[in-house]
Structure 1
């Protein structure tokens, strides 16, 4: 019985389907010989109907199998089957979907050798592949070459180029592409503006994001939740929580329903350094549930971080405990946010408890977890715990970084452990971790407290060799070490050398020099420095005046001593007990009267 036409069609259609199934059964690492074995029986049909090849290559692209697609192209060459534009574009599309920008570029480059001229689709796919591979500069170069090759960029080309710039934080270039579109007579659309707003967000340009969102309305481009979400995120990352809330409100007024991304982006504003409105973050979390939007781990993490920034560690822990009850899975980020909340409030015990609980939840602490805990121990004065965690990080395959070491050194400084602080600084060099100013300042402060002036001076001298500029904190710590070591000359030299290091003297550095001179039996230098402080826009405090008074007393310069005290009373600063004892003793020794108008009487009255 002869076959029906419908039956013949089914048989014809089954051949490419079987061919595709066989290709999909191969692994990506299959040889071209394996591909050739499958395709060889079909090549004669493909010569007559190239659409069959296009269909197979398109299916491979959908399955993100660029290597197989390229192997198919090789079989076509060997079988002398002519490849056309659709074939090449399908292969480039496969590379783009698989984020293989190098292979996509190679196909584009090889197209002329196949007697195929690339079109806008070819270039757009390669630009998009570069964008996915974060090769923004290459994407722009290809985009710029299109007119020279007589291929005019279209709206898709511009969108891919703007997205590539946006992912790299190159918001200026993204904006330039947007502004160039009218010159090429290409109309922008919602996708273009969304990409430009997203570029503004990545570049921290919240005002530009708002401007572009408003511009969409002016040029009659419809705005969607994607447009608003990108703008809300831009505002959120820059701590502009008022604008984030306003945009969220605007969405409702425009009958655009905020989604989970909208709420999460708004809450991120409260988790930033500038956003201290932790209660609003919790209100948004509640608002999500009222709007029948299920919060996810990102929602809770943002709210926990906001509570941490607002020093509301109890609320942060409460949210962490609530997550399983609402079927939201804890993540490492959740625990990190909670540890950071405890760290900022100095609750090292709770930070330690959360860190220890992570393995029980099948969560492995990462570098952020450990650094937050070390910082919590540092703030709580628990230098032993800080060191214990630092040294035990390796057992969890977490390698201490700059922040880990700097926090540990700072904890040693607070615990008066200058020897360990120096060892940690040396350990950083051995581990090829480049110390920064914070690391050195913490070590210098530890040496300052310990009065180790020689080590302080040598450590300070290391900083320029490391490409670091000592600041006022570095110099002040070294001066403090010299002061405790009775090395007034070095402290004076350090103060005089601060301008060369582009470091401005502050009250702490001046007080350290005043105290060093007092201990070194110098009275003229303290007087001169005390008079110079206002010229440096520094206000002498009780320590400044007391050190100068004691310096004069030690050198029997009682006239200068009482002159300083007169100035002290004039600026309404009371002497401390040591200074008072020196002044009253001098009055008694000089036989000064205790009348109300006398110096002794006024001294007594000043202390009540």
Structure 2
């Protein structure tokens, strides 16, 4: 028994030999006698839980190799005394699994070797990988250590899936924002700042925040997750002194606003004239009364904001994001083909909407009046529609008729208009080459509560429908996006597909009859080829056949026998991703 095992010091480290599921410790004798090689692939198998993303971003393999296969194993296994690492492994197996005299020969032999006898090949990081195409392979390089390939599976899976998943989701945000920037502005300048990582406090751990946050930074530079920036410096040759890895701006939180009191005008004024008289600053604005801030406080501070050198960013933090930013959904029914349309002519449009709504059924019906707001020729109207119901067999209700009771013009409130239009009405701005409105450079908005991919797209679409550029809003992307995922989000699995037993190559695979086909693995050794800009894999290969694809196979050697063989930079990865957007 060693002091290391019972240490209560803060530097206690889990023994590398037990960074696995318990069942992995029992697999070595289960393999056929004479097993020499086990070869496995890591593959995203399915996007059924996130169908809008059909390719994932290759990421985290280099950091995993550096952090664990080299750094962790060297420091906490190979550099320590053999009797200590063997004893701590034996202790766990003996007292947790009940084996009186656990076999530790393989642990001692690995320590004697002095490095991990493993070859890892992988696609370049930043490569977009279609579902079912392997992004990485791993195999042992010495027959005695055939057991180590899949012994590492648990650690590989646990360390890789989240960073890859977050990088893939971040890229989807970037694609959405790029699309709307091109549509409403005509270029994507500044979009790299439009997705901002707010997720750290909601992640499962500091480690997950680093990995996920690093994935975010492959597609954006806006982040509040400081450790993710340093993670990229450590593992991906980034340098904050020479490049923009990640950045943020000064910002208030509710504790600050509460502590300054409920005189919202004075609090805002102090923030933008005394604390931050120039430069960018984000102010959370819903601590007390958001619409009072927008409708009263900001107009009073208009001149101060316009003269100030820098942008004041308004941050709402509650409510329905789509409505807070874009206003209540008010359909614009102006049709240039029918310039003489009167408000009362719109009744047929809303009658159709009522028939499309689920208002009737077995024993129930909806309300007897409905109110609709709409816009026509730049004016706002409310129409009240009466609904008469009837029924079949005294049970099944249906709409008998609809009739307009009244229609009247109204002046929309700031809640009706939403933040962006309200700010436009105060500060104005410019018109892009695409004909959309961009707020004056002194004012902006960020929203970071409950944002999802779907909401991001909806907000961009609704802004466009109102004539506003998507770039008027920065999206705070939080843990609901980055933590609300699992290994199954993209079906990641590492499966053995090839073995050598007593000198004979065997092409192995799994294909459960009770499964839909998603869990079917590749068979044999694999290569990944690029054809017409798309990746595809070829499996069913023996070693000689695989070697014949040398120079074409996109899987490159990353790690071999304890040594890193490929060391990419953040800049290279970002350029690779940018090229594919």
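We did not get these values from a lab; they are worked out from the coordinates using the rules stated. All of these numbers come straight from a predicted model, not from anything done at the bench. Cβ atoms are built from the backbone, for glycine too; each structure is taken alone.
Quick check: 1.00 is what I get for FRET efficiency 1/(1 + (r/R0)^6) of positions 250 and 442 (r between Cβ atoms, R0 = 30 Å, to 0.05), calculated from one of 1, 2. Which structure matches? Please list the in-between numbers first.
Numbers: 1: 0.05; 2: 1.00.
It must be structure 2, since only it matches.
When mean count of other Cβ atoms within 10 Å over residues 98-105 is calculated, the result is 11.5; to which of the structures 1, 2 does this value belong?
Working: 1: 20.2; 2: 11.5.
Label of the source structure: 2.
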Subject >> Per distance in nm of label points 7 Å out along Cα→Cβ at positions 266 and 298, the highest-valued of structures 1, 2 >> reply: 2
Original post:
Computing helix-only ellipticity at 222 nm (-39500 (n - 2.57) for each DSSP H run of 4 or more, over all residues; to 500) gives -8500 for which of 1, 2?
Top reply: 2
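When you work out mean count of other Cβ atoms within 10 Å over residues 66-73 for each of the structures 1, 2, which one comes out largest? Can you show the working numbers first?
On the way: 1: 23.6; 2: 17.9.
Largest value of mean count of other Cβ atoms within 10 Å over residues 66-73: 1.
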**OP:** Output the label of whichever structure in 1, 2 has the greatest value of percent of Cα pairs over 27 Å apart, for residues 226-489 alone.
**Re:** 2
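Looking at structures 1, 2, which one was relative contact order in percent (Cα under 8 Å, 6 or more apart) calculated from, given that it came out as 4? Each step should come with its number before you reach the end.
Working: 1: 4; 2: 22.
So the calculation was done on 1.
Give the label, chosen from 1, 2, of the structure having the highest value of mean projected area of the Cα convex hull in nm². Present the calculation step by step, with values, prior to reporting the outcome.
Working: 1: 42.4; 2: 36.6.
Going through 1, 2 one by one, mean projected area of the Cα convex hull in nm² peaks for structure 1.
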